[in-house]
Structures are given as C-alpha cells and as structure tokens.
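Engineer: Multiple structures are listed underneath, in structure tokens.
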Structure 1
Amino acid sequence: MDNFAPPLAEQLAQASRAVGAVLQGRSLTDALAAVPGRLRPGVQALAFHALRHWGEAQVLTRLLADRAPAPPVAALLGLALTLLLPDAEDGATAYASHTVVDQAVQALGLLKARGGAAGFVNACLRRFLREQDTLLAQARQDAEARWNHPFWWVQRVRRDHPQHWQALLQASQRAAPMVLRVNRLRTDRDSYLQRLHGLGWGAQPLLDDGVVLDHARPVHELPGWDEGWVSVQDGAAQLAAPLLLDGIAWSPSARVLDACAAPGGKTAHLLERGAPQVWALEVDPVRAGRIRDNLARLGQTAQVVVADAGATADWWDGQPFDAILLDAPCTASGIVRRHPDVRWLRRPTDVEQLVQAQRRLLDALWPLLKPGGRLLYCTCSVFRAEGEGQMEAFARRHPDAERLPAPGHLYPGMAALGEAPGADMHDNAACGFDGFYYALWSKPRP
C-alpha cells in the first residue's frame with residue numbers, strides 16, 4: 001500500500017479544477033466527487049482553503065494581472081495565492097513559498113495550460129512575494145477581500161445584524177468542528193464518550209445527544225458507525241427534534257411530518273426522541289434514497305414519500321399531523337464554514353426566490369396541522385428575510401398562530417442571540433453551532 005502523500009502539483013491541479021467548477025456554478029460536493037479517492041482528502045482541504053479566501057484571491061489577481069487570465073489559469077493562480085497568504089493568527093503558511101510557486105507551475109503542465117500560462121503564473125506569484133505587504137494592504141481596502149464574502153452578502157449581513165455582523169463574518173471563516181449525535185435507541189451519550197476517551201480521542205458532550213470531536217475523523221473510523229450508534233449532525237440541527245417534540249404526551253397514533261427531509265438527519269432524530277410515526281418528504285428521488293439509507297443504518301423506519309411538500313393534493317392522505325417540521329430550502333448562509341462554496345454560488349436574487357418558496361410551503365402545510373399541534377420552522381440561514389422577517393409575515397397571514405419560545409437566530413461559531421419573542425433557550429451559551437434560525441408555532445384548539 002502506498003503511504004506517501006500525492007505530489008502537491010497533482011493535488012493543486014485537481015483542486016483548481018474543483019474551484020473552477022464552483023466558479024462555473026457547480027457545488028463543491030459535486031466537483032469533489034469526480035476527484036480520485038486517493039487525492040480527495042488533500043484536494044478537499046486545498047479547495048476549502050481557497051474558497052474561504054477567494055475574495056482576497058480575486059482582488060489580488062486583478063492587482064497582479066493586466067487582463068483577466070483564462071478561467072483554468074485564474075483558478076490555479078487564485079488557489080496558489082491563497083496558499084501564500086499568512087495565517088491571521090500566527091502568520092504561518094501551510095507550505096514554503098518556493099514550494100507553492102514551483103508546484104503551481106508544475107500543476108499548469110498537468111492542466112495542459114497553453115500560451116505562456118506557466119510564465120504568467122510564475123511572474124504573478126513571485127511579484128506577490130516581493131510586494132506582499134503593499135499588495136495585501138491595497139487588496140484589503142476592498143470589502144470582498146477584507147471579509148472573503150461577496151459584497152452583496154457583506155452588505156446584507158451588516159444590515160440584518162448591525163451589532164454582530166463583523167463577528168458573524170469572521171466566524172464563518174473558521175473550520176467547523178465535527179459533531180456527532182448519539183442514537184439513544186442504540187446506546188447512550190455517556191457510554192459513547194467513555195468509549196471515545198478509551199481510544200484516546202478528545203471529545204466533549206453537547207446538548208442532550210451530541211458529542212464534539214477534537215479532531216475530525218472518517219466516519220467509518222467512528223466506533224459503532226456501521227451499527228448505527230451515531231450520526232454526523234451539527235449542534236444547531238440537533239435542536240430541531242427536542243424543540244418540536246419535548247413536553248408533548250404522544251399517543252401511539254400520533255403523526256409527525258418532516259417536510260423537506262433529506263438527507264434524513266432530523267427524521268432520524270425525531271424517531272430517536274420518541275416520535276411514534278414519521279412521514280419524511282423529499283422532492284428529489286435521489287435524495288429521498290439517502291433518507292432510506294441513513295434510516296436503514298440506524299435501524300429506523302419512516303414513511304418516506306417522494307413529493308413536493310407544497311403540493312399537498314399529490315401526497316396528503318387527509319389525516320392531520322400532530323407536529324410538523326419544516327426545514328425549509330434556504331440560502332444556506334449559516335453553514336458556509338462547512339460549505340465555503342455556498343457564498344460564491346449564491347446570487348442576490350436567490351434570497352427573494354427562496355423567501356417565496358418558504359412562504360409557499362408554510363401556507364401549504366399550516367392547514368395540515370391538528371388544533372393543538374406544533375409547527376417548527378427552521379432554516380440554516382443568517383439572513384433576516386429567511387428568519388424573523390419570514391415569521392413576521394407568517395403571523396400577519398395567520399393571526400390564529402401562537403408563537404412559542406424558540407432560539408431565533410443561532411450565529412455560526414458564536415453563542416445564540418435570541419431574537420424571537422420569549423426566547424429562553426438555556427443552551428444558548430454552547431458555542432460552535434452552525435448558523436440556524438428557529439421559530440415554533442402552535443395551532444390553538446377550537
């Protein structure tokens with residue numbers, strides 16, 4: 001077995017292809033799927049790093065080049081520049097500067113770049129190293145380079161969260177921890193922690209069922225993974241099931257709907273927390289298959305339906321639900337630390353389109369809720385239009401709906417800062433969550 005790391009040039013070539021695919025509108029997940037398995041861990045790390053610093057890379061490229069290079073060359077040059085940027089905390093770089101320059105030029109050969117691309121990239125990188133302080137100071141006057149998010153995104157976050165916008169953007173730059181959810185139907189969290197500590201792994205408890213690992217691991221190295229002991233799920237997402245279910249006495253016939261359920265993490269958690277019958281809806285057949293696969297690994301069963309949750313006439317059997325979870329489609333602006341490509345894939349017009357989709361789902365599903373039942377609305381977004389703004393509009397359309405305590409906004413990597421009326425989440429001091437929004441509603445009885 002070959003235990004040697006692949007040459008950096010080979011990894012750079014593959015990572016620049018992945019970054020280039022993102023710039024052409026493809027998700028990084030899809031782009032990485034095409035990378036050979038032996039290269040994928042290193043390529044993913046390089047692509048994540050590049051996309052977290054792509055604002056600086058774009059502005060520096062404009063300062064260094066008289067004209068825009070061809071897309072493959074631009075992706076490789078931008079990637080190499082991000083590797084030459086000093087770390088914000090210790091000023092270090094992952095590789096020696098001469099190694100980056102040499103391997104970037106070799107990567108162009110692997111990419112079969114033409115027309116003097118190697119000389120162009122070599123000249124740009126060497127000029128950056130000579131004039132680094134001046135170029136960085138000039139570049140960081142640009143908001144995209146300063147915050148490494150699109151300018152429209154920075155403006156929206158600043159408007160939506162005037163007291164916290166800088167910390168929010170900074171937190172989105174940090175890598176997220178690996179968080180597990182222990183399947184309480186198979187084992188208990190304390191026993192699982194003891195098992196991890198027995199292996200010498202650093203791990204801490206989070207919330208009721210969560211475990212935060214000090215270092216990320218491949219899932220198949222996790223004790224009990226194949227036996228369904230644990231799932232990977234951020235702490236913010238682990239709030240959904242208890243928010244919706246806790247405090248309710250469930251009858252064996254009670255029905256819970258998980259709308260927009262793929263890949264099934266919240267569906268499984270609902271079952272683990274005692275939901276008697278769960279319907280899991282997903283409009284994409286491939287993603288619906290992932291729900292079934294995940295439930296099978298965990299030893300759980302739900303009624304998985306391939307359907308548009310908003311087209312209720314196509315799938316609803318006429319029997320109301322006791323509880324509904326609507327994890328609505330959104331910009332994913334709260335999980336960019338886990339998916340750094342999202343910020344470069346989104347466009348300003350996406351926000352309003354998604355707000356309209358969320359509104360359609362809310363209005364379609366609210367009539368399916370029993371009197372006395374609960375609907376939990378959530379998005380992995382920090383944009384107000386997809387959170388509190390959406391809920392204010394929902395309350396105007398449905399004056400009978402009663403707002404219950406829920407955390408409001410959870411900020412990436414920060415403590416939760418409740419914005420919803422009556423917010424009282426005692427676990428808000430737990431840091432490290434993804435950016436989420438939660439609002440809980442009850443339908444009054446006649």
Structure 2
Amino acid sequence: MKNIYLVLGLSLSGKASSFFLLNQCKTKQVIAIEDNFNEDDEIRLLKKQNVRIFNSIDFIENFSNFKKIEKVIISPGFNPDSEIVKIIKKNKIEIISEIELGARFLKRNLKFPNKKFKNKIIGITGTNGKTTLTKLIEHILNENNIKAKGLGNIKIPFTSYLTNNLLKNKQHAKNSDEIFILELSSFQLEKTKTKFLDAAIITNITEDHLDRYPNFRAYANAKLRIVKCLKNEKNLYVEKKVLKSFIVNNSKINIKEVKEDIKDIAIKICLDLKIAKKNILYAIKTFKTLEHRLEFVREIKGVYFYNDSKATNVDSVIYAVKKIKGPIILIVGGKDKGFSYRAWNKHFKDNVKYVLAIGESSKKIKKELIGFRVQIMKDLKTATEKAFSLAKKEDRVLLSPGCSSFDMFKNFEHRGDSFKKFVSILGDK
C-alpha cells in the first residue's frame with residue numbers, strides 16, 4: 001500500500017506542502033529531503049509531527065521501499081537533475097509542484113465533498129512584472145470591496161494559505177468568494193497541469209534562468225505551460241510580442257492580446273471582472289511601488305539613489321534604465337544566469353555614465369559592454385561608495401543588477417536592504 005508523500009526541498013513552499021499534507025492526509029506519512037537548511041521553528045514543528053527529514057545522500061543510501069511513495073512534491077528551487085529525482089523518475093513515481101498539490105485539492109474538493117468552493121483563481125506568469133501585477137490586481141480588487149489575495153511565488157505559498165484559511169476554518173471555506181491571484185514562476189509551472197485557473201496572464205517572455213534551462217525555448221515552454229492550467233472557455237491575456245514569437249495553440253480558450261504594460265493588463269482584467277473603469281483608475285493612483293523595484297531610496301547632496309534589486313535579468317535592467325530620468329551611475333552584477341549582456345550596449349549609450357560591476361558575472365559584463373567605463377568592484381558596499389564619489393549633482397545611482405543575488409546575498413531582498421543600508425551610511429557621514 002502506498003502511504004508516503006515525499007517532499008523535495010524545505011524552503012518556503014516545501015514547508016507549506018508538508019503542513020498541508022499533514023492536515024489533509026492524516027493517514028499518510030510525510031518524508032522530506034533537504035540538503036541545506038537551518039533548523040527553525042517550522043522545521044522543529046514538522047519533526048514534532050513525525051515528519052522524517054533526510055539529506056539526499058542519506059535518503060538514497062538508507063531508503064529502499066520506493067513502492068510505498070504515492071506522490072513526490074518538488075520545491076521550485078530543488079535541482080530537477082539531482083540523483084534523487086533521477087531515482088524517482090526511474091521508479092515511475094509522479095512528481096508534482098506545490099501549486100499542483102493545492103490545485104488538485106480545490107478541484108476535487110476532498111475535505112468538503114458537499115460544498116463547492118466559490119474561489120476564482122487568476123494565474124500570472126512572465127519574465128518581468130509578475131509580482132507587481134499580482135499586487136496591483138489584488139489592490140484594485142480590495143479597493144473595490146472584492147476580497148482578493150496574492151499568493152504563490154509572491155512569498156505566500158498557495159498551500160499555506162489553503163491550510164490556514166480553508167482546511168482549518170471550515171466556515172471560511174464554505175462561504176468564501178475570495179479571488180486568488182497566483183504568481184507562477186517557470187519552476188512552479190514545470191510540474192503543474194491541472195486545469196484550475198479562471199483566467200491566466202503572460203506578461204512577457206525574455207531570456208532568463210539559462211543556468212537552469214538548456215536554451216531559451218525550453219524556458220519559454222515552461223512559461224507557456226500556464227495555458228494547460230487554464231479552464232476551457234476562459235481568458236488568456238497575452239502580451240503581443242509573446243503571441244508573435246510563440247505558438248499559443250488552444251482553441252478551447254479565449255486569447256486576449258495586451259500591451260507589455262502592467263497597468264494596461266490590470267485594467268483589462270479588472271474590467272472583465274465588471275469593475276468600473278473610473279474605480280480601477282482611482283485604485284491604481286493609490287497603489288504604492290513595491291520594495292526593491294525601482295524604489296527611490298533617498299537624495300544625498302543632489303544625488304538620487306534607486307534600489308532595483310529585483311531586476312535579475314537583462315531586460316529588467318533595460319526597463320529600469322529607460323524609466324530613470326537623468327545621468328545614471330549603474331551598479332550591476334551578481335551570480336550569472338547564462339545569458340549575454342551585449343543588449344545593454346544599445347540601451348545604455350544615452351544616459352549611463354559609469355557601470356560598476358560586482359560578483360561572479362563582473363568580468364563577463366566588463367568584456368561584453370563595449371565603449372562604456374566599466375569598473376569591477378569587490379562588493380556592493382565598495383560599489384555604492386564609488387558610485388557616490390563619481391556622482392555629480394542631479395546624477396542617479398541605480399542598483400539594477402541583472403543577475404541573481406546568490407553569490408553574495410541570501411536573496412534579492414537581502415541585496416536591496418544591504419544597498420539601502422550602505423546609502424544610509426553615506427547620508428550620515
């Protein structure tokens with residue numbers, strides 16, 4: 001008898017999956033694999049609830065009864081080419097995402113078989129703009145007295161919200177008409193296939209994560225999997241360049257072309273949700289820019305500092321440079337993701353005065369930027385200080401790395417917070 005659920009990775013979504021399974025499938029055993037974790041309160045609670053936690057090597061060496069594993073839930077950051085995944089595939093055990101786990105629960109309605117969930121679910125993917133669009137739609141709906149919650153890749157796992165607001169609160173589950181807005185990364189979509197979305201959005205698709213995917217086409221195909229998750233006869237909002245570049249072939253859905261503009265997409269989908277345009281526009285005016293996304297930090301002696309740490313690919317840096325008005329001293333670099341930086345040459349020539357490169361990718365950036373004053377700096381603190389020393393009145397110092405943060409920081413938030421701290425120190429001198 002199959003009675004084990006195996007969770008690969010105990011990051012945010014892995015922990016959420018584990019707690020969800022403990023709550024939903026009380027007759028099953030939950031086992032987790034994590035090679036790099038610090039034992040926190042959630043890990044201790046999982047252990048207290050008899051979740052067995054292994055590292056990959058110990059599990060491979062000591063676990064032999066793969067026939068007892070019913071499902072494997074893989075976290076977005078877990079290496080899909082790891083040895084344990086190969087063994088799981090060899091044993092023909094289904095691997096699903098944390099999003100798919102939640103989708104199947106809502107679809108089958110296992111906990112409350114005589115009640116139908118009223119929740120509509122909007123899925124959002126794309127290379128850039130996913131988080132901002134998720135939060136903007138959430139804000140517009142809530143401002144118009146429509147309950148809505150942004151979930152998924154936005155740092156609130158889908159199953160975590162289901163556990164706390166549906167499984168543990170039956171009254172909420174029976175009466176809720178809340179709209180879920182799911183930000184979906186390519187990693188999450190790789191192992192998601194249930195048709196559970198009432199609307200889907202693709203903001204754009206440009207090069208990213210080529211350190212994980214063999215080529216751009218493979219990355220794009222992962223993004224396009226959102227189409228498989230859309231219910232029949234529902235709307236797919238697609239940026240027009242995506243429609244020109246990729247085949248979105250599904251006669252059972254309604255395709256709506258949108259511009260590559262966050263506000264435009266939000267307006268279109270909220271109009272289709274029967275919200276008056278004047279109310280949508282009013283809500284947009286009250287929406288605050290998210291932290292680490294073209295975030296104004298402060299002005300020091302006529303020099304303006306901006307934190308765009310969330311910019312982790314080439315196109316997002318180009319977008320930031322176009323948006324910031326005035327001469328720019330640009331801080332870039334970090335963990336390389338496998339793409340070329342040559343596209344920056346064309347877009348930087350009008351307003352980028354200096355480029356300060358940090359991290360693993362710094363030498364590659366310097367090599368590929370032709371005709372620019374590029375200096376390699378040892379760390380972000382030194383780069384921030386150097387930028388200020390180079391800056392003249394009315395210049396902009398912009399942190400927009402175009403790379404992952406994991407060579408020097410825990411995540412992009414840690415990088416952005418560090419930059420703001422270094423800027424604050426400059427202002428106090």
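Quick note: the coordinates plus some simple rules give every number you see, no bench work behind them. Please read all numbers here as calculations on a predicted model, not as lab measurements. Cβ atoms are built from the backbone, for glycine too; each structure is taken alone.
Engineer: If mean count of other Cβ atoms within 10 Å over residues 253-260 is computed to be 15.6, which of 1, 2 is the source?
Structural biologist: 2
Engineer: Using distance in nm of label points 7 Å out along Cα→Cβ at positions 157 and 189 for the comparison, can you identify which of 1, 2 gives the largest number?
Structural biologist: 1
Engineer: So helix-only ellipticity at 222 nm (-39500 (n - 2.57) for each DSSP H run of 4 or more, over all residues; to 500), computed for just one structure, reads -10500; which one of 1, 2 is that? Intermediate results must be reported in sequence, preceding the final value.
Structural biologist: Details: 1: -12500; 2: -10500.
The read-out comes from structure 2.
Engineer: Something else: 1, 2: which one has Cα extents along the principal axes in Å, for residues 61-164 alone, as calculated, at 55, 40, 19? Intermediate results must be reported in sequence, preceding the final value.
Structural biologist: Numbers: 1: 48, 30, 22; 2: 55, 40, 19.
For Cα extents along the principal axes in Å, for residues 61-164 alone, the value 55, 40, 19 is produced by structure 2.
Engineer: In addition: Which of 1, 2 yields 38, 27, 21 for semi-axes √(5λ) of the Cα gyration tensor in Å, as computed?
Structural biologist: Structure of origin is 2.
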